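Every read-out reported here was derived from the displayed coordinates using simple, explicitly stated rules and does not represent laboratory data. Not measured: the values here are computed from a predicted model. Cβ atoms are built from the backbone, for glycine too; each structure is taken alone.
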Structure I
Amino acid sequence: MTAKIRSVSELHELQASLKEELQGDRTVITLCAGPGCVASGADNVAKAFRKHIEEMGLTDQVTFKCTGCHGFCALAPVVAIDPAGYCYEGVKKADVKDILERTIVGGEVIEKLLYVDPETGEPILYEKDIPFYKHQDRILLAENRQIDPDSLEDFLAIDGYSALAKVLDEMSSEDVIQAILDSGLRGRGGAGFPTGLKWQIAHQQTAEPKYIVCNADEGDPGAFMDRGIIEGNPHRVIEGMCIGAHAIGANQGFVYVRYEYPIAVQRINQAVDQAREAGLLGENILGSDFSFDLKVVMGAGAFVCGEETALIASLEGKKGEPIQRPPFPVESGYKGKPTVINNVESWTCVPHVIGKGAEWFSSIGSEGSKGTKIFSLVGKVKNTGLVEVPMGTTIRKIVYDIGGGIPNGKKFKAIQTGGPAGGCLPEDLIDLPVDFQALTEAGTIMGSGGLIVMDESTCMVDVARYFTRFLEEESCGKCYSCRKGTQRMRELLDDICEGKGTLDHLELLEELGETVNNASMCGLGQNAANPVLSTLRYFRHEYEAHITEHRCSAGVCAALIRYFIQEELCDGCHACSKVCPVEAISGEKDLEHNIDPDVCITCGSCIEVCPTDAIIIVSGSGEEA
C-alpha cells in the first residue's frame with residue numbers, strides 16, 4: 001500500500017519513481033477483464049498467464065495486468081501487448097503459452113489471433129489500425145487499457161491525481177469553476193446542463209455544509225458506460241470529485257452506485273480506501289487546508305433514482321421518488337443543503353479539463369457540445385462495445401466505420417438514442433451529428449449514451465411498446481400523468497400489436513404522449529413518450545400497416561403473423577415437430593408437415609432448425625413478412 005503522501009512535491013516524486021519502476025522497458029501484457037471478457041473466459045486466461053509467466057521465468061521481462069474494459073466487447077477476451085501495440089482477439093486459455101513462447105520470447109505474430117478486416121480479409125496486427133479503434137478519439141477509455149484498476153500505484157504512474165495537485169497548489173475555487181465554464185463541459189448523465197454553471201451556483205450558496213454526489217445509478221437497458229469507467233478507472237472519478245468539492249466548498253461526498261454492479265461497487269470502495277490511506281482523501285489533502293471524504297452508497301435498482309431529487313431521497317433513506325423543482329439540488333439538496341450531482345463520465349472529464357486546459361477540451365466536439373462522449377453501441381451491429389468519439393460525430397460513422405455495419409446482410413433501419421426514454425431515428429437521418437442540439441431537434445435525447453441499432457427485422461411498434469412497458473414499470477407513480485399515461489399508452493400499443501387497433505389510436509397516442517411529457521414532474525416522465533412520439537413521427541406507416549392491413553412487416557407481432565410450411569420444400573424430416581413446445585406441427589415422417597395456426601405461438605424454434613428453409617412467416621394479408 002502507498003504510504004501517506006503529505007505534499008504536492010511528495011506526490012510528484014512518487015509519480016516519477018513509479019513511472020520508472022512500473023513502466024520501464026518491460027513488455028506489458030494487458031488482458032481486458034471487463035464483464036464481457038470475463039463472461040467469455042478472461043478469468044481462466046488470466047490464471048494461465050500468471051502461471052506460465054512464472055514457470056517460464058519471464059517475471060523480470062513481462063508485466064501482466066488485468067484491466068478494465070477495453071471497449072471492443074465483440075472480440076472478447078482481448079489481449080494487448082505493449083510497447084509493440086499488438087492486439088489479439090478471442091484469446092483462450094490454450095492460447096496463452098503460445099503467446100508467451102512465440103510472440104513474447106520469439107517475436108513471432110500469431111496470425112489466427114489477429115483481427116481480420118471484413119472488407120479486405122487481411123489480418124490487422126496493430127490495435128491502432130483496427131477500424132473499431134482507429135475511428136475513435138479515446139481520452140477517457142484510453143486509461144482503462146493502461147492500468148490495473150486495483151492498483152493506486154498504476155494510476156499514479158500515469159500522473160493520476162496531478163490535476164488535483166494543480167488545483168490545490170495553483171488554483172482558487174473561482175479559477176477551477178472558470179476553467180470548467182470555459183471548457184464547455186456539459187453533464188453526461190442526460191440533461192446536458194453546463195457543469196461549470198452548476199458548480200458556480202453551488203459555490204455562491206451561503207448555506208453549509210455543501211455536498212458532492214456521483215450519480216452511478218446507470219439504469220438504461222443496454223447501457224454500460226459508467227460501469228466501464230468505475231470498474232476500469234475508479235481513481236479518476238475520485239479525483240474529479242475532489243476537484244469539484246474544492247470548487248464549491250464541500251467536505252463530504254457520496255458515490256451512489258447500482259447494487260447490480262458488484263464489481264463496480266467493490267472497485268470504488270477499494271479505491272476510496274486506498275485514496276484515504278494515501279492522504280488523497282480525508283483531512284488536509286496533500287498538506288493543504290482542503291479536507292474532503294467520500295462514502296459509497298448502493299442503490300436498490302430503481303430506474304427513477306437516476307433523477308437527482310429521487311437519488312437524494314434515496315441517499316437520505318427515504319422512498320426514491322422525485323420532488324418538485326425549484327429549489328434545485330444546488331440550492332437545497334441532501335439534507336436541505338447545496339448539493340452538486342454529476343454522473344460518472346462528467347466527473348471523469350474534470351481532471352482532463354484541469355490537466356490539459358479548458359481550451360484543449362473545448363477544441364474537441366461541436367458548437368454547443370464539447371469534448372468526447374462515450375456510447376455503448378449494442379443491438380444489430382457487428383462491433384458491439386464501448387465507443388468514445390468527439391461530440392458531433394455522425395450516426396453513420398459510429399454504426400459503419402466503428403461498428404462495422406449491420407450483420408448477416410441486413411439493412412440499417414433505425415437507432416435509438418438516450419435509453420428507454422429516448423427516441424428512434426430512421427435511416428434517412430443516419431448522417432445526423434450526435435450532439436445535444438441535433439438530437440433534441442430530431443425528437444430524441446442524448447441521455448447517458450446508449451445507442452441501440454436496429455435492422456429490418458425490428459418492428460418499430462413493438463419497440464415503442466417494449467420501452468413504454470419498461471417506463472410504466474419504472475415510474476414511481478407520484479405523477480398521475482406519468483403513472484396512468486404510460487399505462488394507457490402501453491395498452492393502446494398492445495391493441496395495435498394484437499390487431500385490435502384503429503386509426504383513432506394514433507391520434508390518441510400523440511395526444512397522450514404530449515400530455516405525459518408536458519405534465520410530468522421529473523426527467524423520466526418528461527421523456528416517457530419519446531419512444532412512441534418518435535416512432536409515430538418516423539415510422540407511422542408501420543403503425544398504419546398494423547391497423548389497416550393487419551400486417552407486421554418485420555414478422556414480430558405474433559397476432560399479425562402465422563407460420564407456414566412450404567410443401568415443395570418440406571422433406572418431412574421431423575426436425576421442426578421435435579422442437580415445437582406446443583405440438584402445433586403435424587405430419588408423417590418423410591411427408592410434408594403442417595402447422596396449426598390456432599395452436600402455434602410463433603416462437604421461432606421450428607424456423608431455427610428447419611434444414612431446408614421450408615418454414616416462412618406470413619402476414620395477416622397473406623404475404624410473406
Structure II
Amino acid sequence: MIQLSGAGKRFGHKLLFENVDWLITNHDHIGLVGGNGTGKSTLMKVLAGMDTFDYGTLSIAKGTSAGYLPQDGLTLSGRTVFAECMSVFDDVRAMEQELESLTHSMAELDHTSPQYAAVADRYQRVEHEFQARDGYSIEADVGRVLMGLGFGKDDWQRLTDEFSGGWQMRLALAKLLLQKPNLLLLDEPTNHLDLEARNWLEEYLQNYPYTFLLISHDRYFLDVTVDKIAEIWNKRFWFYTGNYDKFLAQKTQRNEQMQAAYKNQRDRIDQLEVFINRFRYQATKAKQVQSRIKELEKIERIEIPPEEKTIHFKFPQPKPSGRIVAEFENVAKSYPGRNGAGQKEVFRNVNFMIERGDRIALVGVNGAGKSTLIKLLAGTEPLSSGEYRLGHNVILDYFAQDQYKELDAGARILDDLGAMSPRSTETELRGLLGCFLFSEDDVFKKIGVLSGGERGRYALLRLLLHPANFLLLDEPTNHLDMRAKDVLLNALMEYTGTVVFVSHDRYFIDKLATRVFEIGGGNVEIFPGNYEDYLWLWRKEGKQHVAPTLDDVPGAIRAPANSAAPKQPETALPPNGNGSAAEPKKRLNPLKRKQMEDRVKQLEGEIGRAEDEIAQLETALQSFVSPEETQRQSQELESQKANHSALLAEWEEVSGTLQSSE
C-alpha cells in the first residue's frame with residue numbers, strides 16, 4: 001500500500017530521522033511512538049500529502065485515500081452538526097436524488113419503449129452502487145458516530161460555530177470516521193475525548209476494516225487498538241509486532257540481545273587486536289596476522305544507541321490529616337439556565353465521605369459535573385444547599401484545567417522553579433523540567449510566551465514540588481507524553497496524602513485509583529477499586545456502558561426490506577422453541593475444571609512465547625543475509641503462525657467451555 005525507501009527528514013538544521021525502509025500493508029493497525037520532537041507528526045503530514053521527505057522515496061499505491069486528523073486547529077462553521085457530517089455523503093445523496101428522478105421518468109414512460117429500457121438500466125446500475133455504498137443507512141451511521149463521540153441528539157441541529165475547539169476536533173474526527181478512508185491518520189485523537197467517547201472509539205478502531213496509523217500518549221488506548229508498533233528512536237525506525245505492552249517487552253529483549261551481541265563483538269575485536277599487535281613483526285605469524293586483519297576489517301561494528309534517560313521524581317510527603325478528609329451531606333448544586341430559563345441542576349442530595357489515603361477518580365460523560373465537583377471540593381464554587389465539611393489538619397491544593405492563568409507571565413521558567421524549590425540544584429531542576437518536556441534553552445523562556453499546553457504542564461510541575469495533604473487535580477494528564485505521565489503517576493502512587501482527580505487516561509486511572517465516583521443525573525455513585533473494577537461491576541449488574549447502537553438513534557432511516565443492506569444475525573432459539581427459556585448450563589466437576597483452568601494458563605504462556613517468536617522472525621526477515629536463510633526464516637515464520645492459530649483456537653474453546661459452565 002505504502003513503501004518508504006531510504007526516507008529521511010530534517011526540521012531546520014535538526015535531523016529527525018533517516019534511512020527509513022518501511023512497508024505499510026492493507027489492514028495494518030499501527031501505533032507510532034517516540035519522544036516529543038522525534039518527527040511523529042511530521043511523518044503523518046508527509047503520508048497525508050501535506051509535506052515531503054528530504055531524502056529517499058515514498059511510493060503510494062493507486063487508489064489510496066488518506067484521511068488526516070491533526071492534533072488541533074480545525075474549525076467548522078456555517079452548518080448544523082448533523083448537516084456537516086452528512087456533507088461527507090454528498091455523492092451518495094446525489095445518487096439518491098438521481099434515483100428519485102429516474103423513478104419519476106419510468107412512471108411517465110411507456111414500459112415497452114427503448115427509452116424506458118435505457119432509464120430502467122440506468123436505475124438498476126445506480127441503485128446497485130447506492131446499496132453498495134450503504135446509502136439507506138447513512139443517516140443512522142451519522143447518528144451512531146455522533147452519539148458515540150458524545151454529541152447528544154439536542155446538539156445535532158446546533159450550528160458548529162457554537163462549539164469550542166475541543167468539540168470542533170470531535171466533529172472533524174466524526175467526519176473522518178464516516179468517510180472511512182483506506183489510510184486513516186490520527187494524531188492524538190483522544191486529546192479531546194472523555195472516557196466514554198474513548199471507549200467507543202477503541203471499539204470502532206478495533207473493527208476498522210482498513211489501515212490506520214495513530215499517535216497517542218494513552219498507553220491503554222494503544223494496547224487495545226493497534227497490532228503493530230513503529231518507534232522513532234535515535235533518528236531511526238524500529239518495528240515491532242503486537243500492541244504497546246508487547247512492544248515494551250520486545251524492546252527490552254531487543255536491547256538485551258543488542259548489548260550481548262555488542263559485548264561478544266567487542267571481546268572478539270579485542271582478541272584480534274591483541275593477536276595482531278603481539279605477532280605483527282614475526283615472520284612466522286605473518287599469514288595468521290594478515291588473516292586476522294582482514295577479519296577485523298570485515299566486522300560490521302554494532303552501535304549501541306545512547307540510553308534513554310529515566311527520571312524518578314519523588315516530591316516531599318505532606319503532614320498527615322485526620323482520618324476523615326472531606327464530607328458531603330445533602331449537597332445540591334444548580335446553575336441558572338440558558339437565557340435565564342430556570343435552573344440547571346448538576347447535583348441533588350449528594351452524600352459521601354473521603355478518607356485519608358483515598359485516591360478517587362471522578363468519571364462521567366462531558367458535562368456531567370466532574371469539574372464542578374472538584375470546584376465544590378476546592379471551595380471555588382459555592383454550594384446551592386447542603387453542607388461540606390473538611391476534616392482535621394486538612395490542607396488542600398487545587399489544580400484546575402486553566403491553572404496556568406495564575407502564573408507570573410514575566411518570570412523565566414528556571415528562575416520561577418528555583419524560587420519554589422531553593423534547595424534544589426540547577427541540574428536537578430533542569431532534569432525535572434526535561435521530564436515535563438522543557439529542555440535545553442526552553443528553561444530560559446518566560447512563562448508568558450509559553451503555549452496553553454506548556455503552561456499547564458509547568459503549573460502541574462510547580463504543584464508537585466510542595467504538595468498539600470489533599471490534592472484536587474482536574475485533568476492533570478492533559479498535554480503530557482507517556483514519560484511525563486509515568487513520572488506523575490509514580491509520584492502520586494508514592495504520595496501519602498489524599499487525591500481526587502479527573503483524567504481521561506484509562507491506564508493512569510487504573511493504576512492510581514482506589515475508588516471511582518461516577519457522576520451523572522445529579523447523583524454521585526461510589527464504586528470500590530479502579531476503573532477496570534468499576535466496568536466489571538457495571539457488566540455484572542447487567543448495565544450497558546457502551547456507545548449507542550443503530551437502534552438507539554432517533555429517527556434513523558432504515559433500508560427497505562428488499563434492499564441489500566446487511567442483516568443482523570438472528571438469535572438462535574433454545575431447543576424447546578421458546579425464546580424466553582434459557583438453555584441450562586452444563587456443570588463441570590471440580591477436577592475437570594481444575595485441569596481446564598491449568599490448561600488455559602499453559603496455553604496463555606505458549607501463545608505469548610509464539611507471539612514473541614513471530615515478532616523475532618519478522619524482525620530478522622527485515623535484514624537480508626542470503627536467499628537460503630530468507631527461505632528458512634519464511635518457512636519457520638509460517639510454521640509459527642500456524643502453531644499460534646492452533647493454540648489460540650484451543651484457548652478460545654477451553655475458555656468458552658469454562659465460561660459457559662460458570
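Some points to look at:
- Value 203, calculated as volume of the Cα convex hull per residue in Å³, for residues 75-282 alone, assigned to which of I, II: II
- Structures I, II were compared on distance in nm of label points 7 Å out along Cα→Cβ at positions 123 and 499, and the highest value belongs to II.
- At a computed 45, 34, 19 (semi-axes √(5λ) of the Cα gyration tensor in Å), which of I, II: I
- If volume of the Cα convex hull per residue in Å³, for residues 211-426 alone is computed and equals 141, the structure in I, II: I
- For -10500 (helix-only ellipticity at 222 nm (-39500 (n - 2.57) for each DSSP H run of 4 or more, over all residues; to 500), calculated) the corresponding structure among I, II: I
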